[in-house]
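Read the figures in this text as sums done on the coordinates, not as results from a lab. Because the structure is predicted, anything quoted here is derived from the model rather than measured. Cβ atoms are built from the backbone, for glycine too; each structure is taken alone.
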Structure I
Amino acid sequence: MYPDIEPYHNGKLKVSPIHTLHYEICGNEKGAPVIFVHGGPGGHYFPRDRTFFNPEKYKIILFDQRGSGNSTPKGSTEENTTWDLVKDLERLREELKVEKWHVFGGSWGSTLSLAYAQSHPERVKSLILRGIFTCSKSENRFVSQSGANHIFPEAWDDYISLIPSSERDDTTRAYYHLLHSPDKEMRLKAARAWTKWETTLSKFRQDPTAFELDPDEDVYAYAVIECHYLLNDGWLRDGQLLDRQEIDKIRHIPTIVVQGRYDIVCPPITAWELKKVWPEVTLHFVPDAGHSSGEPGIQKLLIEATDEFAKL
């Protein structure tokens, strides 16, 4: 990773009567523009995310998506869909007077990056994607119903313990009701259980305390927004992002995909399906990694990718 740096500009961009985005810019003001698209949905960017990029060569742009991080109102699901976020990326590009930019996204960030690139292929110089996720019904079911629970059965039992047995055939919908409970304590308890389940799946080497110190409002925003998106399949038709006609729109864009072999959040089959429909993609499977961008093998390949595309 490159050394820690501080932003030289912090900004706010009003994108609707409800939502205002927070963004920052760091690195070289005259460098190649790159936009960092964080995961979740409902997550936010971290200071360490700046360090995937050579600060001498890149103008590094990071932003918090609607309802996330320092964007306001925090935790709002109103006017918050995939296509709202695609429009926000375009508004931000126009606001910053960027002609074309490199797009870097992992996990949910890979979903949004693909949706954005397919909507605005003429604005994307390259794609660097990690942990491919397309919000398909099978991917959602693997994490929230049947798949990941076969690998982490003890964590799964803890996760479903809040749900009445009669509602366990659709845990996402059950959690949606819990996250909107009139009981504030129950809402937060559900948010922490939701976040703990996903955090448990996220690393090849487990860190069960990873999320415990996060502020309540961040945990709730993450859980309620992510649940909102998964319940609606990301407002994407099933298989949309892998549809050949959609891929043909972006086939010319240089693209590198980094995928943990033991990624339980975003199982490797989706990255492989992307490679099959888009053979021009460079796909790296990392043999000793799970989902997290913080894992050494994944970090190494992402840095190599940003270094390579800095030459474009």
Structure II
Amino acid sequence: MAKRQQLTVEQRSAIYTLRAEGYSERKIAKRLKISCKRKKSERPKSTTIAEDNFIIVTSKRDRRLTAPAITAALNESRQTPVSTSTVKRQLLSAELRECVAVKKSKLTARHKQNRLKWAKHYINWSIKKWNKVLWTDESKFEIYGSNWRVFVCRQMHEKTIEASMVPTIKHGGRSVMVWGCLGNKRSGNLFRINGILKKEGYLNILQDQAIPSKTNIIGLHFIYQQDNNRKHSSKLCKTYLLEKKGDRTIKIMDWPSQSPDLSPIELVWDELDRRVKIRSPTSAKQLWQYLEEWATLNEQYFEKIINRMGKICRAVIQNKGGHFDEYRI
């Protein structure tokens, strides 16, 4: 930074004279061709250090508390109330911002232990092995989103801590449910599910969609992945899969409960949902037509999300089986 030039004796004398004649500082500076910048006095803080800590600690204890609510709690012990803007500035100084809470499956200690075990088992798998997996899942796409957004106050790296998330729940609404699969950098057919999917319906999907798909996109000796939904683990479907496993048609991947974030197909559902929402469907029929975007996803996209599996295993291990931000991997 350049050193500020000092005023000469003649300039100081001229300033005193012009001020006595009633000239403003701006006009004096313009006339004498000097700067009129002055050091601004800092405004005194309206909160103490203890109150600043109270604001931050209160927010971290309950991430869903809004700035007005924290302000009200702070003002209960103050004679002179502070404004909400003051509280917001203090939260920002601690890098705490209001953000929409992400929705994640609720994890118990047992869930985390099983996820950690899964990650340690598969962490050394090669890309070639991951390409042998047929990733499968069902997903529901809604015409009108009925999930209210929940705002939480968090730092940038706190997206997936338990206090900053909202557990997912099942909900109704006009929607289309589909079953899909992908593997070896390609996708299988997208199958529309009419009504409620029961174990008998899922057995039909296994027979007519899943097993034929493996021949088209992976070939022989593939690994079948599915979550632990009740219909998936029913005796009827489990018997069928064990028969296929017995004749060496397939291998079955052990899958930890409450772990949709481990599967690359979840990223595909998110991408498909974004593409469909842009087109704003107004009926279930139109929604199903727009879901044809599934067929436009290319091999480079599938290769990218499948090649991340090693990093996902490392992220699960690093977080001791807990959630992680899959979009930062």
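Remarks
- Origin of the value 0.35, where FRET efficiency 1/(1 + (r/R0)^6) of positions 245 and 285 (r between Cβ atoms, R0 = 35 Å, to 0.05) was derived from one of I, II: II
- Structure with the greatest value (metric FRET efficiency 1/(1 + (r/R0)^6) of positions 21 and 125 (r between Cβ atoms, R0 = 25 Å, to 0.05), set I, II): I
- A value of 16.9, 56 for Rg and Dmax of the Cα atoms in Å, for residues 29-164 alone, calculated from one of I, II, originates in structure I.
- Among candidates I, II, the computation of Kirkwood radius over Cα pairs in Å that gave 19.6 used structure I.
- Ranking I, II by distance in nm of label points 7 Å out along Cα→Cβ at positions 13 and 229, the structure that comes out highest: II
- Answer label among I, II for the case where FRET efficiency 1/(1 + (r/R0)^6) of positions 109 and 141 (r between Cβ atoms, R0 = 35 Å, to 0.05), calculated from the coordinates, equals 0.60: II
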